[in-house]
Structure 1
Amino acid sequence: MRDLATLWVGRLGPIEYASIASFLRHGHRLTVYSYALLAGLPQGVEGRDANEILSCGQVACSRREGSPSLHSNFFRYALMDRTDSVWVDLDIIALRPFDFTGDRIYAHESAERVNCAVLRMPHSSPALADLKCFRPGMRGIAPHITGLRRLKYQIGTLGRGVPIEAWPWGSTGPRALSAYLRRHDEIKYALPIETFYPILPTDCERFVAPGAPSDADFGPATYGVHLSASNVQKVLARRYCGEIPAHSFLGARVARARAAGIM
């Protein structure tokens, strides 16, 4: 069974506990790294110091969104380099064991883009070597920006590029991963969309709408589903007063986590 690992900054909430419960239910070992003592980790989950993988004095955040997801991208690529664990975002709900063979686990979220919510890359991957070059404070142009748009960036910044903290959303995550996988002909190893991303982020309301979907709505090719937590939280705030409807896909997973003593 594959060892899973992730990084968490802040407090764990219902979505994260539902995700953790799904991994434990399918027999996975999960390590949650953090830069501060993380309270509330359930039995069966190992908490470790994130400095073991990527030492830092301050967690890097994107300027526009203020999100630590920027740092999580730096961390997941360091994790690929220093361990054999499979990275998982804590808004993935596992539907079956991640019993993939080989040293590559990543899947399309669209015809053009590969997501990194579940990720395993070999240490020898040229794409990983490029991704590991990202670091806080560096300047440049996001790798997915090409052609005339890239030239405009170069001219507008006098060749210095833009601070990585100001790059467009996703530039160090799925967009960079896809660009480098394509550059090095490694995108051919990407798993199909239905593996982890059968529901698009724009359709994430389906996860919290009462009554749909259920496990039976996903076929045997789907190993897990990516909730797109940031989008789900917006839907919950806008439509459900911040509460997770009990009779929804996510509500059922939260209930299952409670019943298992995970939260």
Structure 2
Amino acid sequence: METVSSYLNLPKDELIFDDGEPLETNRHRIAMNVLIDSVYQAFLPRQDFFAGGNMFVYYSATQRMNRDFRGPDFFVTLNVDGTLDRKAWIVWQENGRYPDVIVELMSDSTANVDKTDKKTLYEQIFKTREYYIYDPYDATSLQGWRLNGQQTYTEIVADQRGWLFCETLQLYLGTWEGKVLNESAFWLRFYDLQGNLVLLPREEAELEHQRAEMERQRAETERQQAEIERQRAETEKQRADLLAEKLKELGIDPSEI
């Protein structure tokens, strides 16, 4: 029988932190980082959560992850210290906390496992509140499940936009067509409660740059308009002065007109 003490006494050097295998494709890697960056952006300035990807989740003292199971492609755990440096998510070092939300980025070689074995693990062992799957090469592949009152998964119904509402994060998950790091695809993205796309840090920086450029252009337009007004006023003054000189030449006092 496994005990808490057996967890605590498990040598760290017996744990594998890196299986040495990359994600399926570059698109899968980008898709994972998009989700991680997005959730941190959405939760700013909170530090009471941890979001990670492609890292092992250790939940048993007798567990030994093998190369056929790398761990979730993306997961979020709430109400934990998000400032800690973690090489893996080790449940017995996290006060028994499992991921609250998991997303697996499917491929042809992993789709069956993601839909069966992993789904069963996350439902029955992890008790993960919400589990989602998505193939970055198939915009129609998004599915999700949420634990019900019987602690079993019920499929989440998409809204009219095709988005799934993640109750745990209070965000929507949906596809977004565009370019990220020079690769165009239908990316899995987070949207806020108002339906706004949660921007990535680089997108936010680009938007701020555009706003600053628009403000600079507005200020420049106002400066040019002010210069035009100054020149117009100067021209009017010159005309008035010339007229006054002509009137004086005719013996007429301009102030009496």
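Consider the structures 1, 2: one of them gives -11000 for helix-only ellipticity at 222 nm (-39500 (n - 2.57) for each DSSP H run of 4 or more, over all residues; to 500) as calculated from the coordinates. Say which. Going through each structure in turn, the value belongs to 2. Of the structures labelled 1, 2, which one yields 22 when relative contact order in percent (Cα under 8 Å, 6 or more apart) is computed from its coordinates? Value 22 for relative contact order in percent (Cα under 8 Å, 6 or more apart) corresponds to 1 out of 1, 2. Hey, mean projected area of the Cα convex hull in nm² derived from one of 1, 2 reads 14.1; which structure? The read-out was computed on structure 1.
Every number in this text was worked out from the coordinates using simple rules, so none of it is lab data. Note that this is a predicted model, so its numbers are computed, not measured.
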